[in-house]
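Got some structures for you, see below.
Nothing in this text is a laboratory measurement; each read-out follows from the coordinates by a stated rule. Just so it is clear, the model here is predicted, and its values are computed rather than measured. Cβ atoms are built from the backbone, for glycine too; each structure is taken alone.
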Structure 1
Amino acid sequence: MSESLRLSRQFSLRSVVEAIVQGGAISRASIAKQTGLSKQTISEVMRQLEDEGWVRETGRTSGHVGRTAVTYEIVPTAAYIGAVDLGGTKVRVAICNLACQVIGEVMEPTHKDGGAAIIAQIARLMQNAAENCGIEMAKLRIAVIGVPGAPQADSGKVLLAPNIAGFDQMDVASELESALGCDVMLENDVNLAVLGESWLGVGQGHDNLAYIALGTGVGSGLMLNGQLVRGANNAAGELGFLPFGADPFEPESLRAGAFERLAASYGILARYRSLAGSDASVPAIFDKANAGEAHAVAVLDETARLLARGIGAIAAIANPDKVILGGSIGTREELVARVKAMLPICFPYSVAVEASELGEHAALVGATAIGLNHLHNTLFGADAPESRISLPPANAVSIREALN
């Protein structure tokens with residue numbers, strides 16, 4: 001087969017799969033109408049997809065004049081996607097099928113030893129999730145790992161991740177591929193979160209989004225014109241390293257980031273200790289603020305002030321039409337309300353700010369999205385046009401209900 005014919009076949013295959021993914025149960029006639037391909041080409045492609053187990057008959061059309069037609073859908077169990085949200089305090093693992101259904105999910109505290117210990121932990125949790133729902137690991141075709149830092153494609157290392165020890169000294173991607181026995185993609189966890197929110201959360205219908213996660217650390221994901229912004233070293237949106245908050249010239253700011261040192265949980269705890277002369281957990285500080293304790297109120301006010309400055313910095317450069325706040329601290333309504341009040345004081349034009357709708361599952365939803373798109377590209381031979389991620393419409397997806 002000539003190269004031109006091979007490419008034509010790949011794009012035909014991809015176009016048919018796209019039509020089925022977007023249309024759910026769909027007839028060959030509808031596929032032809034959507035793709036512009038000939039009936040003969042569609043018949044050949046459908047025969048190949050059926051023979052290889054990717055599509056199946058699902059019924060017949062109804063409600064139309066004339067003869068009914070056979071409809072087809074993707075076989076949900078033809079392959080599985082592993083989705084991992086790795087954080088400094090906990091790691092969450094899910095297995096999803098091609099119908100965007102979560103088949104199994106497990107979570108536990110992140111191994112404190114970092115490095116190889118976390119690699120082994122992710123592999124064990126993935127195996128446990130597969131066993132819990134009776135899935136053979138051989139059917140896991142790809143695992144998408146959300147990491148709190150900047151994955152490096154050339155070395156497999158993860159930089160700018162001070163809460164995950166050892167990932168900046170090892171080929172994380174290769175180690176995970178060996179441990180899991182499937183392809184592995186590393187992606188910044190907040191990039192996955194903004195993708196998840198744009199697909200199934202409060203970002204639906206918006207092509208220009210920023211997602212800011214505030215918890216143990218702080219980071220942001222950017223989506224401009226419907227595409228993730230990764231930057232030259234996959235470090236776009238590393239909000240924690242904004243050069244304000246703490247002194248950016250102090251050595252510690254090169255490790256944890258000047259902004260993160262004050263805005264994230266450690267800064268919140270330190271501010272309360274300084275004002276109250278005693279220690280309290282972050283949830284306790286919120287409880288004390290809700291009860292009217294002056295020191296706790298002052299801590300949340302200052303945290304909101306810092307976060308408003310961070311949002312202003314992003315808005316000045318990227319001009320998103322919505323900023324989504326996530327993370328264990330960022331989604332707290334007490335903080336969201338304060339940020340909304342602070343932002344107009346320090347920034348000249350209106351920026352919509354909302355709490356994440358997907359919450360702690362935002363990165364898992366985004367990982368599933370990346371995994372689905374990657375499978376389409378590798379299995380069916382052609383990238384989506386304009387490098388956009390092609391996903392099922394939100395009203396056809398069950399992953400959100402499964403995660404709730």
Structure 2
Amino acid sequence: MQFIIEGGKKLNGDIWVSGAKNAALPIIAATLLTDDECILDNVPRISDVETLLNILKSLGSAVAWTGEHQVTICNRNATFHNPDYQSVKSLRASILFFGSFLARFHTIDMIEPGGCIIGNRPLDTHFHALSKLGVRMEKKNGTYALSSDGLRGAEVVLLEASVTATENILMAAVYAQGVTVIKNAACEPHVQDLVTFLQKLGADIAGNGTTTLTVHGVSVLHGTVHTIIPDTIEAGTFLMLGIANKGKLRINNVIPEHMDVVLEKLKMMGAKFDVSDTTITTHSHGIMRAAKIDARPYPGIPTDLQSVFGVLATQIQGTTLIWDTLFEGRMGYVQELVRMGANAVICDPHRVLITGPTPLYGQEIRSFDLRAGAAMIIAGLIASGRTVINGAEIVSRGYERIVERLQAVGADIQQKDS
């Protein structure tokens with residue numbers, strides 16, 4: 001698939017933020033913890049969600065879209081067997097079934113998950129944490145075999161503040177006998193949303209929003225209705241698009257406090273925008289100056305936004321240092337920016353220097369991963385001439401109907417199936 005963009009057009013109007021991909025995926029996995037029906041609202045219609053739902057269907061779960069962004073799930077008839085191979089292999093988020101499978105079935109055999117290639121992403125933190133609850137793990141020929149004779153509460157110190165490891169240990173711990181204390185837990189907004197969902201099911205969890213979570217195991221959970229939080233990454237992407245494009249975008253369905261550090265950094269750099277309870281509006285005036293952007297765990301700048309900051313850095317005065325402290329494989333987009341006219345030097349796998357302002361010119365480029373794809377769209381929209389983005393299908397994994405939403409605010413962007 002390709003995106004074909006005629007750049008240089010000012011964007012104006014309202015753009016709506018979808019439900020958070022990174023909240024929807026673990027919450028969908030967590031529905032396995034109850035036999036009762038769960039109704040999820042504000043679920044993004046993206047390919048990653050569809051793939052995860054297909055895995056549930058392959059287990060015998062009843063899954064249906066009961067509204068444009070509402071999914072109803074009942075796992076009463078779910079039985080353990082190897083989940084759909086192709087779905088697991090294509091989706092990194094399928095690791096989120098480790099915790100819920102172990103809690104429900106006490107065993108799991110799963111092919112090694114796939115996903116975006118953004119650097120080394122070992123699962124050691126997951127297995128180390130789960131072993132504290134009494135889980136045994138063996139890997140053979142690319143398949144993980146995990147089992148337990150019954151989960152037991154324990155003190156778990158995560159080797160890193162991993163989001164998915166925190167989510168897995170939470171899901172496993174809700175049914176573990178006794179008390180589990182999780183230290184160095186991730187506290188991103190989507191982790192907090194998972195905790196809120198688990199509490200609605202009847203889980204006994206304290207410390208939501210902090211790096212220490214205490215879980216008292218329970219014997220049964222019930223169904224619930226839950227609304228997924230807005231997507232912070234999508235909000236940040238649209239915000240920096242409006243700033244770089246110098247248009248006036250009203251970004252709706254936002255929780256600004258989830259973006260405190262991002263908003264403060266942009267203000268410090270000179271960006272002009274207004275913030276209300278649920279909306280951020282960009283303005284065309286203001287001179288921006290370079291700053292250091294270091295991507296860190298929440299409440300720091302999300303690694304998923306560092307490539308978007310990279311595009312913005314080409315349009316502001318001075319040299320911006322972008323330092324991704326989490327992943328070493330997320331700088332591939334920089335070479336595409338250089339092909340478009342950017343002045344950028346990759347220092348090492350974690351750091352890049354970008355000096356601006358420089359005009360960007362349309363080129364045929366490639367999307368290396370989901371977030372880089374969104375960054376390349378912004379680059380094409382602010383460049384002069386035509387930009388063709390290859391590998392565009394990867395963007396649909398995290399951004400719902402991105403072409404239509406951008407067209408609605410004046411972007412000249414088309415999708416072409418190759």
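A few remarks follow.
- Test item: relative contact order in percent (Cα under 8 Å, 6 or more apart) calculated as 21, pick one of 1, 2: 2
- Per FRET efficiency 1/(1 + (r/R0)^6) of positions 183 and 295 (r between Cβ atoms, R0 = 41 Å, to 0.05), the highest-valued of structures 1, 2: 2
- Identity of the structure behind -14000 (criterion: helix-only ellipticity at 222 nm (-39500 (n - 2.57) for each DSSP H run of 4 or more, over all residues; to 500), calculated), options 1, 2: 1
- Structure (1, 2) behind the derived value 20.8 of mean count of other Cβ atoms within 10 Å over residues 127-134: 2
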